[in-house]
Every structure is written in structure tokens, then in C-alpha cells.
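Alright, structures below, take your time with them.
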Structure P
Amino acid sequence: MCYDNNARPPEPPGEKRNATGRDLVLTATDGIPFGAYLAEPTDGFNAQVLIYPDIRGLHQFYKELAMRFAEVGVRALVLDYFGRTAGLTARDDEFDFMPHVQQMTMPTFYADVSAALAHLQNDSDAPTFIVGFCRGGSLALYTGSQKYKLAGLIPFYAGLARQIPGADGTALQEAHKIHYPTLGLFGGDDPGIPREQVEQLDMELDKAGVAHTIKIYDGAPHSFFDRKQTEFANESADAWDKVLGFIRGKSGD
């Protein structure tokens with residue numbers, strides 16, 4: 001897994017704005033309820049993100065990440081993609097995620113995504129971005145092949161070699177189908193995602209003909225984007241700069 005209960009997202013740059021956050025229960029397009037968390041700036045926003053968590057689902061790291069986005073003026077919604085098999089239970093260190101990982105399929109995941117995007121986009125036409133971490137990064141790349149109203153994809157250390165049931169191939173094999181601008185962020189010292197795979201992703205996005213930036217942080221491990229990993233504070237700060245620059249560059253902010 002990427003983050004334990006002690007992990008915390010790094011602070012983004014700039015002055016903090018007032019923001020509020022709350023837990024939600026949304027209903028997927030096939031009628032299944034699932035958990036979510038919404039964070040909103042109190043004085044309006046010009047962009048919004050849908051966050052895909054790592055393999056543990058919606059836990060505290062991602063609620064706090066949503067708040068960090070909201071505090072810099074970006075509305076953020078995190079979805080929990082285990083709702084249909086695990087119910088509306090807590091995603092803390094006691095959560096046994098693997099049985100639910102094994103039951104997850106892309107069609108049911110997209111049913112959740114459609115509901116989450118509808119919640120964001122029913123009352124706002126602000127540009128919407130997908131931000132995903134680890135498994136969520138893989139899911140962000142898969143989402144790039146779908147016909148949603150999106151302004152871009154931002155996968156952090158996306159797994160590239162494992163195929164999720166219901167997909168036609170791995171995230172890497174499907175990357176040539178992506179039709180949204182993409183910012184990919186990876187650790188250079190991540191044994192689970194070899195540099196060769198990341199470089200191949202870059203080439204597949206070339207084939208897709210979409211604008212993209214792939215950044216590999218030399219020496220950084222998987223899940224380096226964590227406040228407690230102080231030795232990678234500079235990499236985390238640069239990642240925030242790139243993420244917010246990517247969002248603002250496509251939202252006119």
C-alpha cells in the first residue's frame with residue numbers, strides 16, 4: 001500500500017484559503033452506494049479534481065489531500081471504490097483491502113466514477129481533472145480512454161504492469177487510447193514501476209497524440225509525496241508546483 005495512517009500530504013505552496021470538508025454517500029449509476037469526501041473553498045473555485053486513492057481506498061491521507069487542494073482554490077472530491085463490496089466501513093489500518101481489490105472490475109469502477117463526476121459537474125462547469133495515486137494512478141490512466149468531460153489526468157506513481165479485470169490490457173498497454181492531457185509523476189527508485197515502463201508510457205502517449213509531461217524524480221521511492229518523508233520535501237514541493245501549474249494552465253486561472 002502507499003500510505004499508512006501516519007502519512008500526511010505535503011503542504012502546497014501559496015497562501016491558504018478558507019475551506020470546508022465533509023463526508024458524503026453517493027450512488028453509482030448501477031444503484032450501489034459508496035463513500036466519498038468533498039472539500040470546497042469557501043470563496044469559489046475555477047477548477048476541480050476527482051481523486052482516486054491508493055489500494056486502501058478512501059482513508060485519512062486523501063481526505064487531507066482534498067482539503068489541501070481546497071485551500072489553494074481547487075474543489076476536490078475523493079471517491080471510495082470499495083463501497084460495493086466492503087460497504088460504508090472505515091478505511092483505516094485495520095481494513096483488509098485485498099479481498100476487495102480482487103473483486104473490483106473496471107465497469108463497476110466506471111459506474112462509481114460517473115456518479116462522482118455528475119456530483120461535481122451538475123452544479124459547475126469548472127474544468128475537472130483526475131488525480132490518482134498508485135492503483136488510483138493506474139485507474140486515472142484507464143479513465144483516459146473513456147468519454148468523460150475532463151481537462152486532464154494527473155497520475156502519481158501509476159502501476160503500469162497489472163491488468164484490472166474488465167480492462168482490455170494493462171494501463172501501459174491501454175495508454176495509446178488516452179485522449180486527455182496527462183501529467184505523470186514517478187519515483188526513480190521505485191522497484192515496482194521500472195524506469196523502462198515509465199519511458200514506454202511516454203512513448204505510448206506520443207502515439208496517442210496528447211499533450212503530456214512525464215517527470216521521474218531520481219532517487220525518490222514509491223509514495224515519496226508524503227510530509228513525513230522529509231528527505232524528499234523538495235521533490236514533493238516540485239510535484240505540487242507541477243500539479244497546480246498543470247491545473248491552472250488549463251483552467252485559465
Structure Q
Amino acid sequence: MKLANRIIKVKPSSTLALVAKEKDLKAQGKDIIGFGAGEPDFDTPEHIKQACIKGLNSGNTKYNPTEGQKRLREIIASRLKSEYNLDYGFENVIVSCGAKHSLFNVILAVCQENDEVIIPSPYWVSYVEMVNLAGAVPVFVDTLASGFKLTPQALTKAITARTRAIFLNYPSNPTGAVMSRNELAAIAQVLVKHPEIMIISDEIYDKLIFDGLKNTSIAQISEAVKKQTVIVNGVSKTYAMTGWRIGWLTAPLDIAKACGK
């Protein structure tokens with residue numbers, strides 16, 4: 001059977017291959033510390049499990065709206081207000097099967113064939129395959145010389161007439177780099193000159209942050225930046241709920257509605 005060209009272009013996940021290797025070595029009795037999957041080394045907290053059991057026992061097992069339950073979307077919007085002082089209505093929030101699903105929905109919603117998507121490198125491996133599946137072109141920007149942080153100079157050089165989106169992932173997987181508010185403001189200053197570029201801010205690690213640092217979302221920099229930013233997050237890292245597959249995006253209303261489709 002002939003496969004579609006789009007799936008032939010997609011490479012298997014190197015992360016999952018590494019995890020499989022870790023498990024194999026552990027089964028052989030090897031003392032292995034795994035840095036493959038971004039997975040907390042503690043279990044989902046007990047009160048979350050009990051709430052799930054209560055929900056199952058009360059019959060909360062039916063279809064939900066495509067966009068997610070309204071109450072959950074309201075809570076997500078409220079979190080962004082209380083923690084980041086960002087004003088969103090529940091209509092701006094779309095819940096999905098994990099943050100990866102949200103990221104993929106955004107790429108499919110905004111990218112045409114041969115559009116370019118900027119990806120600071122090193123990067124999470126799934127970004128590239130999402131871009132490839134959408135028929136777009138990944139454009140890599142090396143951040144090794146700048147402490148794994150994207151600089152305004154490097155960003156400016158990477159932007160072309162075909163640039164449609166950029167992935168920002170801070171706190172970063174895999175490097176752990178964290179951008180300060182001033183550093184993000186410098187990036188924002190470049191991007192607001194190109195309102196056609198969608199900023200996809202993957203903030204799934206916003207709570208796994210140390211040394212007294214605090215995460216800043218690029219959407220906080222200005223109202224203009226917020227209008228071209230999609231924030232992606234989920235429960236996987238913060239609450240050790242990787243297998244539960246609950247993520248969300250918060251976006252300008254037209255993008256949110258497109259992803260809700």
C-alpha cells in the first residue's frame with residue numbers, strides 16, 4: 001500500500017526511541033538515569049486521582065464540547081489572569097489532548113504549504129515534525145553561542161517574506177534556558193514589526209523553574225504582542241499528569257475558533 005508523502009517525511013520520535021532504550025537497559029539491571037521524556041519523577045498527586053475517581057463514579061464520562069468544558073476553560077483563563085495578569089475570556093481557550101495536540105492545531109490553523117516556521121535550536125523534536133506535516137518549512141536558528149537564548153539579531157536575520165510563525169519555548173526543553181522579561185521584550189520588539197507572524201509560546205515548563213527565577217510570558221510584554229501570541233500549556237509537567245493528556249492553548253479569538261474546529 002502506498003503511503004502519503006506527508007507521513008513518509010515524518011521521522012519517528014527520537015525521544016520515544018531513547019525512552020525505549022532506557023527501559024531496556026533498566027530491565028537488564030543497569031543503573032540508568034533517564035533524561036529522555038520530559039516526565040516528573042513523582043506520581044500524580046492523590047487528591048487529583050480521587051477527584052477523577054469521583055467524576056467517573058458520578059457518570060462524568062460523556063462527550064465534551066470540542067473546545068473543552070466551559071468551566072475548565074474559565075479556570076484556565078482565570079489562572080492566566082491571577083499568575084500573569086493577562087486578560088482572556090473562556091472563548092480564547094481551547095482544551096485538547098495534551099499540549100502537543102494544541103501546538104499541532106495551531107500549526108495546522110495558520111500555516112500554508114511552503115510557509116516558514118522559525119525554530120530556535122536546540123529544540124523539542126516534535127516541533128519539526130508538526131511543521132513538516134503541515135507542509136511548511138522549518139527554519140532553524142542556532143542559540144548555542146548566546147546561552148541557548150534567541151537574540152533579536154539572530155531572529156531578524158531568520159525572518160523572510162515567507163515567515164508565518166515562530167516557536168518560543170521558555171523555560172526550554174531541552175536546554176533549561178529561561179528568558180528574562182527584558183530579553184523577551186527585545187524579541188517582541190522585532191516581532192511586532194511583523195504582525196503576520198504568529199508567536200507560539202510553549203510554556204509547558206513554566207512551573208519547573210529554579211534559582212529564584214520566575215517565568216515571563218511574551219504575551220505580557222505589550223497588547224500588540226499579545227494579539228499575535230498563542231500560549232500553550234497543560235497539566236503534564238506541573239501536576240505530573242503526563243499520561244492524562246490534558247493541554248490547552250490561549251489565543252486571539254480568530255485563532256482559537258480555528259483551532260476549535
Structure R
Amino acid sequence: MSTLISLHEVCKSFGGIVVADHISIDIQRGEILGLIGPNGAGKTSLFNLISGLYPVDSGTITVAGQSLDGLPLYQRARLGVARTWQHMRLFASMTVLENLLVAPRDYPGEQISHIIFRPQQTRTTDLALHEHAMAILHRMNLQGIAHTHVNDITFGQQKLVGLARALMNDGECLLLDEPMAGVEGAAYETMKTIVREEAAAGRAVCVVEHNVSFIKDLCNSAVFMASGKILERGSVDTLLSSKTLADLYFGA
């Protein structure tokens with residue numbers, strides 16, 4: 001495996017609140033890395049720093065060797081940084097399929113000149129993206145609700161739609177923010193299968209999750225964070241047996 005995502009001495013604070021304190025992490029292609037720790041540890045903040053929602057105060061973040069310094073969110077997405085959100089952020093007035101079709105990282109129809117001067121290319125791309133979106137929905141057994149508005153489907157299905165939308169970005173970086181919160185049954189098993197398949201295909205996957213069983217089932221290794229710092233990194237079994245984790249996460 002080779003490093004895809006690299007954070008080196010990344011710092012970020014909001015006034016006196018430190019959310020990233022000299023964070024250095026490398027995530028490999030094909031790896032599923034878990035981020036665990038108590039609420040307020042800085043896990044989601046790391047995703048916000050990688051995806052560009054927050055600028056770093058200092059340090060560097062690179063994807064496939066390219067610095068993300070100063071790049072806005074959309075340019076990072078076009079470089080292949082895809083993520084899900086803890087609170088999903090789906091477009092409630094749109095259908096499941098429409099939520100996926102807004103997510104490709106490079107769509108010629110975004111430019112009016114392409115629509116006017118290259119209409120055939122735009123139509124061809126539209127058809128290809130539609131087929132790609134439906135193929136992703138088939139993988140998740142969601143094809144039957146493709147034309148249903150997202151506010152009319154179950155919570156578990158909405159979580160899967162959030163992941164499906166991230167997969168419409170075919171880049172190599174996949175950040176999953178609490179994908180299992182509120183998910184159970186068939187949706188839970190589907191989520192695990194898809195995450196495994198994406199890592200096996202070469203994506204670098206990083207998961208923020210409080211469901212320790214999910215982390216233990218999927219992750220090659222894990223990082224334990226608290227107060228914006230990395231306290232320990234190692235196998236999930238090693239971290240779960242750590243007294244530091246037990247005291248700070250589960251309570252002494």
C-alpha cells in the first residue's frame with residue numbers, strides 16, 4: 001500500500017478551543033482507518049480540515065502528494081476528496097437519484113458554454129452519470145426508491161443515500177462521519193459490505209464512528225483522539241485494551 005492522505009503537524013483552534021493539536025496521520029490506499037474518541041475529541045474537525053470546510057492554522061495536508069493548502073471545497077472534491085456528513089445534509093426536496101446526480105466531481109453541464117456549444121457531449125455525460133448512479137443504488141438495494149423524495153424514505157436508507165452520493169465522486173479519498181449512527185439490520189450489513197469493497201478497490205477510507213463493533217469489524221487500524229490530540233494509534237484490539245481509552249472514552 002502507498003500513502004494517499006497525509007496530515008503533517010496540522011493545527012487548528014477556535015479561540016481557546018483546540019480541535020487539532022499537531023496532528024500527523026498517514027492513510028494508505030486500501031486502508032480503512034478508524035477515528036475513535038469521546039465527543040469533542042476533534043474527529044469531525046479533522047474531516048472538516050481535509051475537505052476544506054476549515055482552513056488549517058499551520059501544518060500541511062496532501063492527497064496523492066498534492067497540497068490542499070488554500071484550495072476551496074469544490075477543488076478538493078475534484079481531486080477526489082469525498083465525504084459523508086454526521087447529519088447527512090441530503091436535499092430533502094429532491095429524489096434519491098437527484099441527490100446522487102449533483103455529486104460527480106466533473107460535470108460539463110455546469111458550464112453554460114458546454115450546454116450551448118457541446119450539447120451532445122453534455123447529453124452523453126448525463127446518460128453515463130445516470131447509469132453510474134443507478135449502478136450504485138443497485139449495489140445498495142435502493143434502486144426501487146430511486147425516484148422517491150429522500151424525506152419519504154427511512155433513516156437507514158437516508159444514511160445509505162449519503163454514502164451513495166459520496167461514491168458518485170470516483171476519487172480515492174473517502175471520509176465517513178458516523179455512518180452507522182441510527183443504522184441497523186439490512187442497512188447496517190450493506191454499509192459494511194460497501195465500505196469493505198471500496199477499500200478493496202484501492203480507496204483510502206477513514207471512518208469516524210462510536211459504534212466500536214463496526215470499527216472492530218472493518219478497520220485495519222485505529223487512532224484514539226481526545227482534546228484535539230492523537231493519544232494512541234494501533235490495532236483496534238490494542239486500543240480497546242488501553243487504559244487511557246477506557247478512562248477517557250468509557251469512563252474510569
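No lab work stands behind these numbers, since they all come straight from the coordinates. Small disclaimer: the values here were computed from a predicted structure and weren't measured. Cβ atoms are built from the backbone, for glycine too; each structure is taken alone.
Of the structures labelled P, Q, R, one was used to calculate volume of the Cα convex hull per residue in Å³, giving 173. Name it. Show your work: numbers first, answer last.
Numbers: P: 112; Q: 173; R: 138.
Traced to structure Q.
Using relative contact order in percent (Cα under 8 Å, 6 or more apart) as the calculated read-out, with 22 as its value, let me know the right label among P, Q, R. Computed on structure Q.
Which of P, Q, R yields 18.6 for mean count of other Cβ atoms within 10 Å over residues 48-55, as computed? So the calculation was done on R.
When distance in nm of label points 7 Å out along Cα→Cβ at positions 8 and 192 is computed for each of P, Q, R, the one that comes out at 4.6 is Q.
Using log10 I(q)/I(0) by the Debye sum over Cα atoms at q = 0.18, 0.20, 0.31, 0.36 Å⁻¹, for residues 24-63 alone as the calculated read-out, with -0.66, -0.78, -1.13, -1.21 as its value, let me know the right label among P, Q, R. Comparing all candidates, it corresponds to P.
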